[in-house]
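Okay, got some structures for you below.
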Structure 1
Amino acid sequence: MHIPENYLSPSTCGVLGAVMVPIWLLSIRKVRETVPREKLPLLGIAAAFSFLAMMFNIPLPGGTTGHAVGGTLIAILFGPYAACLAVSVALL
């Protein structure tokens, strides 16, 4: 996420994307099993909030900045599989 544009080659992105496909499929299956259907809209709102929170940079000592990591909060509220999907959607 903190990688300059055009730093990774297309082949590297393709391999990493292929590695993520089974993880996304497992996450979808686990979310269907564990997260109640009526809480799925909250997961979407959490993904949007995570994206929004990541947009604000906070100045830190030493001339650098930091930002919130919403995936951790989503993992606490909904579980790690839901957080994987929510952050993937937010970054996409």
Structure 2
Amino acid sequence: MTSPVFVVRDGGARVVAAAGYAHWPRDTAHLCVLTAPDARGRGLARQVASEATAHALAAGLLPQWRARPAASRRVAAALGYRELGAQLSVRLR
């Protein structure tokens, strides 16, 4: 990541959600959002992703979220991201 990392802690030192972005070509901010499995469903991904998105926009970047899992796509949609295409990954032997 090239941005600050935005986190939520569980009240102690343990990070339960984190988001940030890598500055890609053409002033794109490629977001990465992670939530601990036992902390999902509490809105934490939305919280940290919102902060990372706001930071990217304030820096004049275009935030991009490549969300594949349904839960990730729901969080992206809740923050105003729109699906503009699909990505195909192929594993070569």
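Data overview
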| read-out | value |
| --- | --- |
| If helix-only ellipticity at 222 nm (-39500 (n - 2.57) for each DSSP H run of 4 or more, over all residues; to 500) is computed and equals -22000, the structure in 1, 2 | 1 |
| Top of 1, 2 by relative contact order in percent (Cα under 8 Å, 6 or more apart), largest first | 1 |
| Test item: Cα extents along the principal axes in Å calculated as 38, 35, 28, pick one of 1, 2 | 2 |
| Per mean count of other Cβ atoms within 10 Å over residues 18-25, the highest-valued of structures 1, 2 | 2 |
| Value 2.2, calculated as distance in nm of label points 7 Å out along Cα→Cβ at positions 34 and 74, assigned to which of 1, 2 | 2 |
| Given 24, 20, 5 for semi-axes √(5λ) of the Cα gyration tensor in Å, for residues 10-57 alone, calculated: source structure among 1, 2 | 1 |
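Every read-out reported here was derived from the displayed coordinates using simple, explicitly stated rules and does not represent laboratory data. This is a predicted model, so every value here is computed, not measured. Cβ atoms are built from the backbone, for glycine too; each structure is taken alone.
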